[in-house]
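Some structures are shown below for you to check.
What follows draws every value from the coordinates through simple rules; no lab data is involved. None of the values given here were measured: they were computed from a predicted structure. Cβ atoms are built from the backbone, for glycine too; each structure is taken alone.
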Structure I
Amino acid sequence: MLRALIETERVEIPLIKENAYKYLFRFDFHWELLMKPFAYGFDSSELFTDKFGEQEKLLLMIVVHNGKKEVWTKLKYICDLLLFVHQYGQNFDWDSFFTKLNNQSIEKSLLKGLALVNFFEPLQNLTTINREISEATTLNISFWEKAVPYEISKKARFDFYRLKFIYHKNIKESYSCLTEFIKYLSYPNPHGNRLIVFPKSYKLLNLSSTVLSYLYFNTFKRKN
C-alpha cells in the first residue's frame, strides 16, 4: 500500500481519529514535503545537510509547506511566517539565505508570503530584508475573508489552483506542474474514491476515471 502511494507521487497519509467528545485529531504522516508537480527544483534532502542553518531550515519548511503547497490560503499559514519574522527577522541574514536557496520559484513564494505579512504589520518594523516586497495578492485575502476551505468548495478549489499558477516563476514551471499533475491523476489511485480502477499502464482510462469519479462524488452524489 505504501509503495503504491509513493508511486502515485503522494507524499502523505492523513490519519484522523475522533474522541468521545466528537473532536477530530489529525496527524499527517509524511515521507516528502511536496508532491512532484509542485516541488519544481526543490530537493527536501537539503534540509538534512549543513547547507542551511537551523533558522534557515525552519523558514524553508514554512515557505515550502505553507507557501508552495498551500499558497498562504489560511491565516494559520501566514501566522507561522509572521511569528518567524517577529522572532528572527532583524538578525536573519536574508541575502545569504536567498543565495543558498538559489530557487526563484520558492523565493517568489516567500516574497508573496512577506507581502501578506506586510498587510498586517509593516515589514520595515520587523526585518532588515533588502528585497522589493509587492502588494499582497487580493485572492489570498479573499480566502481569509470568506473562510471557505478549498476542500469543500469547487470555486475555492479553482481559486486555489489559480493562486498556485500565479505563484509560479514562469511559464516553464506552470507547464511542468500541469504535465506532472496529469501524470499524477493518470495513476490508479490506491487511496481515494474511484468508480473504476484500471491497471497503471492504462493512463488515459485512469485519467478519465479520476475526472468522472470527482464529478460523481462531488456533484451528483452530493445532491442525492
Structure II
Amino acid sequence: MFVNAIEKASRTMFPIFRLEKIGPTEGRIAVVGTGFFIGPDGKFATAAHVFDTANEKTEFQFRGWMPDKVFNPRLVIKEFKKDASNDLFIGQVDLETPDYLELSDELAPIGRSVCVSGYPLNSIKTTAAGLDVGGIRRYFQPTFVLDHAVIESPGKNGNKKHDGFLIRDIGLSGMSGGPIFDTEGLVLGIQAATISRENVIGVRKVDVHNGQAIKSSLFKSLLNS
C-alpha cells in the first residue's frame, strides 16, 4: 500500500547531525532527529525541539540522504523560521533539491492509514578513515490515526504545544521531525512526541503508548507567513 509513497519519501528524508565541539580538533557527533525537504531550494521541516541543545559549541549538519547517499562536503543547517512554542522548525541548507514532499492543508481524518518515518536508534562509529555511518538507517511503520489531540509536552526549553493527531505507533529516539504521510506521499503530520497513559483494571495495570503528531498545515502556515 505504501511502497510508492515510501520510495518518494526516501528521496527527501535525512538525519540531522549535531556536532558538539569539545576541543580544537575534537568533537562528539550524534543524530538528533529527522528532516525532510519541502521545496526545491533546500528548505526542510522538522520539530523545533531537535535543536533544544543548541549553544556556542554545537553545530547542526546535513550529511546526506542516508543510507543511500552520503553528501560531501557536509552543510551547516540554518534556521529559516521557527515557532518554538508549537515545536515548529523550518530550516534550510545551501542545496538545490529536486525531490521534496508536499504539506497537506487537511487535518488527517480519524481512521486514515498513514506511515511514520525517521532515523531511529542510530549507531555511529569512529574509524581511522573517519566516521562509519553504516548504522544509520531509515525506518518506516504503517499505522493509522486514532484521534485528534492538542497536548502540552515538557521540553528542555519549556513546554511545547503539539496540535494535531494521535497515531497508534510510537516514534523512537531520532525520529522527531520525521514525516507522517499517506499512500500518495502527501505529508499529513510531523512526528513530535510519545504519549503514555496507564490505567488499573482490578489487579492489572494497563500501559498505553501512542505517537503524537503535529498537523502539517501549521508548518505550511509558518512557511507562508
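Listing for the model above:
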quantity	calculated
Top of I, II by Cα Rg over 2.2 N^0.38 Å, largest first	I
Given -14500 for helix-only ellipticity at 222 nm (-39500 (n - 2.57) for each DSSP H run of 4 or more, over all residues; to 500), calculated: source structure among I, II	I
Mean count of other Cβ atoms within 10 Å over residues 31-38 from the coordinates reads 25.6; which among I, II	II
Relative contact order in percent (Cα under 8 Å, 6 or more apart) - structure with the largest value, from I, II	II
